[in-house]
Structure 1
Amino acid sequence: MSTFTIETAGVTDTGNVRPSNEDHYLAGGDLFAVADGMGGLGNGERASRLAIETLQEAFAEQPTALGLVEAVARANTAVDEAAAAESGPDDRPWGTTLAAVARVGSGDEDRLVVVNVGDSRVYLFRDGVLTRLSSDHSRVADLVRAGEISEAEAAEHPERHVLTLALGVGASVAPSVNHVRPQAGDRLLLCSDGLFNEVPSGEIAAALGSDGRPGDVADRLVAQAKANGGGDNVTVVVADVG
């Protein structure tokens, strides 16, 4: 028997500036995810949608930790092949980020596996403390890890949107992987950069610590991102562990 339950809900919004929404998400069941497409002209929307659909289909065939990593690889291949087939000579390169969490194992061995490619993020809110479980694949994240700039400087860096890894821009991809033993009362957040570029971590933590079911909290976070500027598409998935 499973040792914990998960309730999830997601919200996506175009924001206040962008003409269209290139994000997609998956919420419900043992797999939840966020993808932030790039490429413009509808290519980013296709990339993120294809990544989510492929991830879901592949993980259903092999619902294990290894299966999740292989599902990311299949999503990368799907987006890469679609980009090659559908892009014209004058199109911008297109692809997508991906952040996903899946329940794997059974009974007392149940755990959560976190994977990510690009700069969509996964956070854990536990006992009032917000912890990032994902690792950004971006130029400024590399600078932070090297100790050359601070997190505060990264938030204002002119190259903060430059990714070093994404789905669909190469034949293979190696996602970051993390494992979590969930506890009752944990709240997880998956989000595109349209959230954390607009809402400081303290405000994110405050929202996650507020009352309400996952859908209520997701709505609050998206509304806060739009109130703070809404300069990008914003997508949020909130998952409560019981």
Structure 2
Amino acid sequence: MRMDLHAAARQALACLDLTSLNEADSAADIEALCRRAQTEFGPVAAVCVWPRFVAQARASLPASIKVAAVANFPDGALDLPRALADVQTIAAAGGDEVDVVLPYRALMAGQAAEVAEFLAEVRHASRPLTLKVIIESGELRTTELIAEATRLALMAGTDFVKTSTGKSSVSATPQAAAVMLGEIATSGLSHAGFKASGGIRTVAEAEAYLQLAADKLGTAALTPQRLRFGASGLLNDILATLSGQPPALITSAY
């Protein structure tokens, strides 16, 4: 049974990581992002920014809205010193969450052991912050690689497995999400969550992922503790749905 779009919009808002990861992002852009995060219908779960903007975002937001930042982003090189430096910057600036890119090209080249070691070191360095591992599912492409990347992230102790950076030609897809959610469900890790990121712009699209998560993990998992959406444009359609206004009118305000 599909969720009513109004209910889906409220659920998506509560689970939204409002994101700005443009190369040209400025302090003014982050200020605007933090304002958008506090909507008339309630706050988003988190904002996600470059490490250099963590302190600004943390100072601009109430504690109830988490500040996430990216590490090893977006290329996902097998470069542990760089990833650890990003983690240290995020933690020192008061960040709450780290979104790190799994070295997916190394995994595709058969370096699973090296990828596992990389993730274990990042997990150790990032505690007690929430860790999300981006597997870049659109580049992995095959079901087997997507499943393997998800298992490696879970074995390393990640809190969330995330589909995409949003910088590749293929971002989140329901097919990849189903594989990832299936691996989370069979892992026996009741705390582990899923984040759909990249290319999700409408409440109808978000509703499909909400339904997948409910089917695989149960409706109790439809909370910010276990489900996130990484998006910037999605908020426009959420606000339009909740306010009853056409999306274009909402977009023009930002």
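Every number in this text was worked out from the coordinates using simple rules, so none of it is lab data. If you're wondering where the values come from, they're calculated on a predicted model, not measured in any experiment. Cβ atoms are built from the backbone, for glycine too; each structure is taken alone.
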Taking relative contact order in percent (Cα under 8 Å, 6 or more apart) for each of 1, 2, the highest value is that of structure 1
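Work out which structure the value 0.65 belongs to, where FRET efficiency 1/(1 + (r/R0)^6) of positions 11 and 179 (r between Cβ atoms, R0 = 30 Å, to 0.05) was derived from one of 1, 2. Intermediate results must be reported in sequence, preceding the final value.
On the way: 1: 0.65; 2: 0.85.
The correct label is 1.
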Candidates 1, 2; distance in nm of label points 7 Å out along Cα→Cβ at positions 19 and 67 computed = 2.0; producing structure is 2
The value -10000 for helix-only ellipticity at 222 nm (-39500 (n - 2.57) for each DSSP H run of 4 or more, over all residues; to 500), derived from one of 1, 2, belongs to structure 1
